[in-house]
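Next up: the structures, one after another.
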Structure I
Amino acid sequence: MSELVLVRHGQASFGAASYDKLSEKGVDQVRCLYDHWKELGYRFDHLYCGSLQRQKETAYELQGLLKSPVSKPSELIGLNEYNGDPLLRIYARDKNKEVYDNPVIDLPIREPKLFQRTFEEATAKWINGSLIPTEEDNDFEFWSDFKERVNHALDEIMGRHCDGSKVLIATSGGVIAVALQKVLQFSDRETINTNWMVHNSSVSRIRYGKGRLSLAQFNNLPHLERLEKQDMITYR
């Protein structure tokens with residue numbers, strides 16, 4: 001059996017000028033994972049990531065675990081996270097139209113708990129087709145299109161490496177959730193709820209071969225289990 005080892009990127013830079021960059025804690029999280037695997041003697045045959053900066057930075061930190069050195073990881077756009085900005089923008093626009101004299105959502109949202117609550121409301125409408133983009137929303141991606149490109153990327157990787165390979169993938173929570181849906185046949189609602197569970201730098205494993213897929217591990221944090229590292233566990 002071959003294996004996909006999916007790692008969610010380290011903590012990104014919420015509230016900064018650019019979210020798409022690992023925070024200092026995010027870099028430390030991934031380096032802890034690297035050290036853990038290196039100590040155990042883990043090695044991987046191939047390394048993939050999306051084209052987002054936080055994914056590439058995560059892959060870069062893990063690159064030394066490859067059996068054969070490469071100049072850079074293989075990039076597949078299909079491994080990119082969905083863009084949350086248009087989801088929030090359309091959701092806020094629709095909500096604020098309902099109470100024109102007193103807008104209820106002011107973007108950007110800086111408070112983490114309020115952001116998460118609003119984002120969950122927006123994605124709930126996204127997956128059931130209730131978010132309707134206008135011509136201005138050219139960065140919007142439909143839920144069905146997101147799932148299709150993720151599944152295409154996973155199929156492409158598994159098609160390339162079906163010889164007992166261990167394939168390391170640095171990606172994001174939404175991609176990992178869709179990968180689990182592929183294996184476990186989750187509903188869309190269960191899939192997006194799974195998205196919220198995925199920790200930064202966590203490890204999920206999918207084994208494949210002979211037409212079969214099986215989940216071997218989900219959302220594991222072996223590198224952060226020590227008591228002194230508990231404060232490094234994050235969702236965002």
Structure II
Amino acid sequence: MPLTEFKVLSFGCYGTLVDRDSGVYASLRPLLSAGDIRLSRAEVVAKFTEYEDLQLTETPRMAYSDMLAQVHRRLAAEWSVIASDDEHALFGKSAPSWPVYADAPAALQYLRRFFKLVVLSNADQATFAGSNRRLEGRFEAIFTAQELGSCKPDPQIFEQMARRLAKQGVERRQILHVAHSLRRDQAPAAACGLAFAWIDRRGQEQSGGAASEASDAPRWDFRFSNLVDMVKAHQQR
């Protein structure tokens with residue numbers, strides 16, 4: 001099915017539009033320095049991802065800023081670093097400052113001329129709004145874990161999104177989910193019968209966080225190295 005046959009592009013945000021791993025690593029540097037923790041970026045991001053997964057599973061409706069603060073608290077305990085409540089809270093509020101990928105704003109501006117754009121994120125509305133000020137995106141809907149009561153990689157969050165879009169007259173075959181994470185996005189999207197476009201940013205990364213983890217047998221309908229390539233593919237239709 002060609003790109004032009006889809007009506008809705010649902011985007012993962014952190015890892016796809018926002019450089020999650022770089023943002024996480026930079027925001028954790030004060031904690032790493034305080035404890036003289038000498039881990040590689042990949043190791044730091046992997047440990048963050050482990051605790052993020054755990055916290056999201058335990059508290060899917062928790063505000064993302066509060067969830068990040070709890071992850072920071074767990075990391076401090078893991079690394080035996082003394083950190084204050086203010087320091088936990090500061091990390092919790094860091095997501096809106098994480099850098100966006102340079103190709104994201106212009107690509108979103110182009111794609112919205114041809115598709116309905118929505119976001120499906122483990123973050124909450126307030127956190128995404130902060131990131132979106134940097135993305136300058138104009139989305140028709142923002143679906144969040146806090147609102148839907150489940151989080152990626154639970155297929156239920158994709159199911160809830162598909163049902164809500166169905167009420168707007170959008171069939172599943174008309175939805176293309178666009179994301180970087182195979183584990184958090186591709187596998188559950190496929191379980192719900194959604195097509196998947198893999199934004200394979202691994203060449204731009206230095207770490208192995210959730211964004212770059214592969215599922216056991218990944219399948220995708222489209223594969224692009226970045227959003228520029230996705231735009232070019234659409235232009236060559």
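In terms of Kirkwood radius over Cα pairs in Å, which of structures I, II is highest?
Of structures I, II, the maximum of Kirkwood radius over Cα pairs in Å occurs in I.
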Computing distance in nm of label points 7 Å out along Cα→Cβ at positions 28 and 188 gives 2.1 for which of I, II? II
Identity of the structure behind 26 (criterion: relative contact order in percent (Cα under 8 Å, 6 or more apart), calculated), options I, II: II
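Values quoted throughout were computed directly from the atomic coordinates according to the rules given, and no laboratory measurement underlies them. For clarity, every value in this text was computed on a predicted model and none was experimentally measured. Cβ atoms are built from the backbone, for glycine too; each structure is taken alone.
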